[in-house]
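The structures come next, written out as structure tokens.
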Structure 1
Amino acid sequence: MILEPLPPKILSIRRIPGADRAVLESYGADPERHTALGLVTVDQDDPTYVALDEATKHARVDVVYAKSFWAGSRHSSGKLSGEILGVLAGPDPDEVDEGLAALVRCLEHDACFYAANDDATIAVFPHVVTSLGHYLSAEAGLEVGQPMAYLVAPPLEATVALDAAMKAAAVRAVKVFPPPSPTNFAAAWLTGELADCESAAVAYAEAVVDVGRRPTA
């Protein structure tokens, strides 16, 4: 099985060093703790959630806003909108810069979707976060530092693949996001020992590829 990477594209990234109180509050930041914001839009949402979490491991920043846009990047509201807007808030611009740098590194070298068939019309995200940061751990109800398999695929593929992943390793489902997501995918977060999370992710990817090859089996 060969999964070709589909690298995410950062469409815009901007900083607001001294954000107005109304702007801070409207995006969930705390003006008593946060003064600076870092904003990013990307054409892949799930890798960006992982990258935002990565930012919290390298800087004193909080993910105060992160939401996917309806129907995906191909139906975005503008050239730079992409599939997601993520907002980091920090106590000063330097911390936000550090967080954004970690986010960029993650998107460039770690988290991405993969093509699950020859013409890349089926995509899968079989990602394992080896050590959760403050953002995804809170979202998942897990401890900081725990591993988590972050698994995403189109609706039918995701359902078959989740079943395969649960049967392949000693993992438990933390959250299951049935279809449709805002981008018309489906997802699941699984946890367990790191090796089990990795085995579950492999089984998930294999199942998505298999459905692509044999859609009516």
Structure 2
Amino acid sequence: MSMATESKARVFTDVTVDPFVRGLLHEPEKPNGNGLLLTHGAGSNCQSPLLIAVACAFADAGFTVLRCDLPYRQDRPFGPPLPGDAKRDRTGLKNAAVELKKSHRLKEVFVGGHSYGGRQASMLCAEEPEFAPGLLLFSYPLHPPRKPEQLRTQHFFHLKTPALFVQGTRDAFGTVAEIEHALKLIPAVTKLLTVEGAGHDLGFKGKARAKDVPGRALAEFQTFFSA
């Protein structure tokens, strides 16, 4: 992780859209013309250690990266999203991607995030197949812990966007076997990158750092989306 890149992240806002856009922007020294929009899990925000580490790794590789707060987090500093928040959160994701692409004249903006944020990104792409060229999904919440029958795969049948999934082998929200089975429902090309021994936080709990995750995700992303 590049601490220099992290320290240079600047506030990025746009209040001309509803929901408005709020996040932190990582601008690469040598832009490659592409962007990445990342957002957070249900109990977190854009200051998540995982998102920071991933944003730094991708910015060092030339991507313009925005890690943004979803609308429910803009409304409430703490707590999970409410049942009625999801649609508005997806609109917020769309607004952020559009503004990022427009403000930096990017060729493409990939979208994704951790857990709930990644799920909403995948649902947005299922609703709008041409919205993004690819998805980067960390710890997809396949089902609530200890409730494998409550699958969150209804939109997978309509997901035509190539997607890279990064999943810990000890994730209570979905085992590797369960994820592999679920990916067969998706008509797009998919790839699963596993992180041995990691849970839902992928080793990023509190101030802890799982240094290999961002680098492995970047390397797999570059290979997967250049194929």
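The numbers here are math on the coordinates, done by the rules we state, and not lab data. In this text, all values refer to a predicted model and were calculated from it rather than measured experimentally. Cβ atoms are built from the backbone, for glycine too; each structure is taken alone.
Here are the numbers:
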{"item": "Distance in nm of label points 7 Å out along Cα→Cβ at positions 10 and 42 from the coordinates reads 1.0; which among 1, 2", "result": "1"}
{"item": "Parent structure of the calculated result -0.24, -0.57, -0.68, -1.44, given that log10 I(q)/I(0) by the Debye sum over Cα atoms at q = 0.08, 0.12, 0.13, 0.18 Å⁻¹ is the read-out and 1, 2 the choices", "result": "2"}
{"item": "Computed 44, 23, 18 for Cα extents along the principal axes in Å, for residues 82-153 alone - originating structure among 1, 2", "result": "2"}
